[in-house]
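We did not get these values from a lab; they are worked out from the coordinates using the rules stated. Just so we're clear, the structure is a prediction, and the values are computed from it rather than from any experiment. Cβ atoms are built from the backbone, for glycine too; each structure is taken alone.
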Structure P
Amino acid sequence: MKIAVIGTGYVGLVSAACFAELGHTVYGIDIDPKKVEKLQAGIPTIYEPGLEEILKRGLEHKRLTFSTDIHDALPHVEVVFCAVATPQGENHQADLRAVFAVADDVGRHAMRGLVFVNKSTVPVGTGKKCEERIAAILKERGVDFRIPVISNPEFLREGMAVTDTTMPERIVVGINDDAMSYEPQAMSDGENTHSSQLTAHSPINARALMEELYRPITRIGKPLVFMGRESAEIVKYASNAFLATKISFINMLTEFCEKTGANIRDVARGMGLDSRIGSRFLHAGIGYGGSCFPKDVKALMATAKEYDLDFAIIEATDEINAYQRKRFFDKILKALPPKATVCVWGLAFKPKTDDMRDAPSLDLIPLLLQSGHAVRTYDPAAMENAKKLLPDSVAFCTNPLEAAQKADAVVLLTEWDEFRGVDLAELAKAMKGKDLFDGRNVYEPKEVMDARLAYHGIGIDS
């Protein structure tokens, strides 16, 4: 199948490369010419395990190509995926300008009927708005084909995105009844100079197209779940909000554990062994960050308010997350001597990615600098992105122990495996001070104290 993916960020690029890996012909479209140039040369513009290999393979086998011009794709494709960013806008609502711009472009330049698939994270009702915009443009152009809009939300995890795309736990497709079957027809002669290139098209069933697209995945037993478009749009937000709530729930208990002498690890393990609860997302720390959870939680609350609904649980989730981060930072600042040197391990919001969006480091490091402290830091993947976002006074180092040299304190913000393997005795020798602030509860307090360091975890009476 021939498809276009508009937007080559984390979702779009991984989707395009993975669809090509599955045997489809893919056109990746992005407005950034520098990004397109790199991608066409086989150079990933994001850090994601496994991506470079399938990107190069797709280019080599000529199943994958990149361009800045949507015209390069539209005459050839049956499906257009919209995978542009929907950042947080005013009043925490999702900013849909990029999504609508893609819909308008498709409406203006499509040469025949095709299926518009929204993979961007959008509030409920966005698919309907996109379909109405496209229909209005097609009517203005005087053409007699339709472009139905369906929802196909992504559930990939950064750091596991390739696996999550090619071997997902489920594929959700939101499609309304009127998109099940329609007749895409070529434009009449004279409507467009390219009309002579088009041939007659047989009826297209949007559901059948999605079944064909995902057949390489469903053949290995992965479920393809069809539902209404509005339901699919809500599934994405509901899933992320639920997972964020689970994180905030366990984090809510950390201060309680510290004050009562309990250990949050033991509490989480005792809870997680109950199959009704499960252990995933019960790992206490400084809270969630990244491109999805913070934005999607706030967007869901904003959408609920449009319908005069009060999502009190989701609001509490958001408040607890902000408080957890602040509480940890306050503990650090209170313990530091004046004009301290602080080593920060981990800059990305999570391991196995270079994504800095809503990363704790972007809050803590400026706070440390404003308080008169010096900062030395290291991250296995996010250094280049961090240099663009952090002040020049931050010292970027080449490994964990170099960053810890003469430090009064070490603060772990991202649980990279490289930090788990640090020799704590060597760390103690490198440091000037003794405080290790473990924002992800990576270390056992006893092993840290055996190295003659002072351990400060979360939800652990240390």
Structure Q
Amino acid sequence: MATSSFDNAKITSYGDRMQIFGLGSQWDTKSILEAELNILKLRQKPFETKKSDYESEKQTWTALQNSLTNFNKIVTDLKDLNTGGKDVKLSEEGFFTASATGNALDTSYSVSVQQLATKQRLMSDQVSEGPLSIDEKVQLNGKDLTITADMDLKGIAKEINSGDYGVDAVVLNNKLVLTSKQSGIDNVIKFSDSPAWETLGLTQGGAIKNELQPAKGAIFTINDVQITSNENSYTEIDGLTLNFTKETTSNIDVNVSRSADQLVEKVTAVINAYNSTINNINSLGGEKGVLQGEGIPRNLKREMNNLLYGVNNGGSMLYDLGISLNKDAKNGSLTFDQTKLREMYNSDPQKAQQMLGKDGFSGQLYNVIDNYSKSSGLVQTEIDGLNNRIKRIQDTLDRYDNQFEQQKEAMIQKYATFETMMGSMSKQSDYINAALGLKNNNDN
């Protein structure tokens, strides 16, 4: 069976143009070209593999850095915790808040709020826009205030706000609204007997004309003793602070006591995060770990564990607070016996604070982790090094890509020339065969 000259023809788009290889010849030119191009591409393979390895390692370092950063946020909660205070519980929420320092008595109080302190608020008459043509020196809360003829209402408000008059001024709907900065009946707004205030409509006959809100003092009872105050807070009980927000309908009990609950909660969170970090380090730096053989995971674990023996206060160590290494010491994780911490806190809260706070365990642990996790830390140094290596490899790959495109174009041209030559030879062969066939027919 005769083979057509079109049987091996294959269409390609090499060189961003349509081409037909194998037309008029028995050669599979397209496959030959593809084989050569694949061989040319193979030299990039080791670089691509190495780049992929570096990117995978970079992801591991980045994940470790993020994990350490999150760990330090939990450590910060313990570091910044004020364990010198006492626990305060209210029998009903929503009416006032209460906080107690370490010198507050462990006792209970019965509190009710009859009236909240308010700031006096006054309003002028509505006046026209533009200069008010008031030229007068007046007094506000006993201090001189100069109003000039070119001032409009906003100008007067600006002058008041820029001075030390104890009043906030704002213009609303062409009305001057004055509010005392302090609450209570001792902080009412006082005007001098002046025509200017009468013109603005703030006073009339020497008295306040438009009062939006009167100045009132807070009225509350503590253990059935009525107390008044210019402010909605009370700090006269040693170590106890009350901040009133709403009038009560009945007495509310305030119970003050020493409690280690908050401290135990924060320490538990740190120990859990500590163990999670240690397990992660063991996994990354252990046998078959992505960071096996790297010094950073090993050194970080060693520095973290060394803190257990570096925190000491008068002979007491973290073990006395219930924090100790797991029985499997090689693992490096911690155990926490909260009973020991509660006992230490109840007997000597200041020592517990010093050993666990910013000058003790949590402060030192924060510094260790920060040295590795911060933007200029040891882990970031590894990431930066990998970024540089990845960039160098990418530069090499980009250079190879440019060379490949140039060599590919040369190969396409070479095989296109080959196709032209083979096509010409095929035509000559067909002509010779046709001529020989004609001669044979004539001979017969």
Structure R
Amino acid sequence: MSAPLNIILKSFDGPRIRPMLKAAFAGRNIGTCISIVNRNEPAPDIAAARHVWMPANPLRAGQYSNIDWNTIAPLNAELIEKMAHCETMFLAMIERYALNDDIPYAERKRQYLAHLRYWDHLLRTEKIGLYLLNHSPHQCFDLVIYDLCKLRGIPTYLLDRCYNVDGVFLVKDFEKSAEQLLPVMEKLRVEYADQNRQIPLSPSYEEFFTTQTTQMTPAWSPGKRDEHLKKRNFFTKWIGKSWELLRRKPVKFLKAVASPDVWTRKFKQHRTARFYDEHTVEPDLSAPYIYMPLSKQPEDGVLPRGGAFANQELMVQLVAAHIPPGVCIYIKEHPAQGELFRSEAFYRSIRELPCVRFVPRSADSLRLIHNAKAIATITGTAGFEAIFRGKPVLMFGHRFCQYAPGTYMIRSTADCRNAMERIFQKGETPSLREVRLFLKAIEETTVPFEGGQLRPDQASREERARVMGEMVSRILEPLFR
């Protein structure tokens, strides 16, 4: 029997996911199992020699109140410098927790260094051999663990759900994403080299392909903006919410009303939203344009998956610098984006670019995709929807669809220039046969995930979770030899 493997599990809490863990580690020799979860619940159904439970909330806040730092080795310059990329991303990512007040730089730095010191110590002293996440690392502390594991050569795996087609990958690296698609696609290209040979799909995938190629039906619901935010007047916007807060939490309401900072912040957010809405134009769908729907923030599709382009202004600037003359960029705000994580300065800077036009939040995204020359996105669903409509995609982030036909990964000026040449000069577009083959590859490399939409002909959630666990077990098997 192999030596016991010590593992860290991140965010595998709740009854729905328990059968997955049970199947994933059935019969495995586990030493210490550290579970980082949101709520206090029974240990996972894993036969580990030792279970350790860690609450996620204090970690998200950078709190280690019960730690004796005298027992933990101090940091050194070599480690800090090797983790500089992680630090840069962490300092930006922590903005997701600055909902009511800014988090000063000194506090951001303090939290980062505390995470770095604690988890470097724990990975070494606990001899961790696997870090498994239920999502990409997007809660700051989990990114530090992830990058430390990469630095130390500790295997990392994460579940990457494809919500559009109800599938889930297990991937080693969120930047490489579902790289297991590549050999499968090569195999399928050989198998279906005869252009007259049909590429079969399962009923659910066939339905998805048919819907996306023949109907104006979104592949995924992006959510909606809160109704009160649609009101143009500041006071009518907030009177209902204020009354609700007064009834539920009167003390909090009185503190907010008495705080100049709250009023200043709310007025600023209101002006920001109004600025966008007041500078929109109805899109001319007959003119050549690149459609660029902004991604919602904060979301893991932007950080960490967007990397440097999590600052979406950089994406707009790069495309604008290389777009052909006479072509404009139609920018549409995400329909579920509230008033946080945007600024008037952000909107002003991209609106000043001569080729940029803002379109109304209510504009039909699929119509904009259908008539566009190309779509630019970080990891948004619009890019996936675009290839089924024969539209090329400029992709600035990391997700499984970076391997899709007609998709150009943009990391540099040269990447962007090359993509523009291939799209506008050579007229390259993805064919429906290539897209169908890509969908076939997804079907062969995923299993349905536990939270997907159930239909009468599909397995129960518990059975889905078990099948997910069996997939995880197969992929992790080499670690237990």
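Taking distance in nm of label points 7 Å out along Cα→Cβ at positions 169 and 305 from the coordinates of each of P, Q, R, which one would give 3.0?
Label of the originating structure: P.
P(r) over Cα pairs in 20 Å bins from 0, in percent was computed and gave 16, 21, 22, 20, 12, 6, 2, 0; which structure, P, Q, R, did it come from? For P(r) over Cα pairs in 20 Å bins from 0, in percent, the value 16, 21, 22, 20, 12, 6, 2, 0 is produced by structure Q. Given a value of 12 for relative contact order in percent (Cα under 8 Å, 6 or more apart), calculated from one of P, Q, R, which structure does it belong to? Computed on structure P. Figure out for me which of the structures P, Q, R the number 3.0 belongs to, where distance in nm of label points 7 Å out along Cα→Cβ at positions 249 and 417 was derived from the coordinates. Only structure P yields this read-out.
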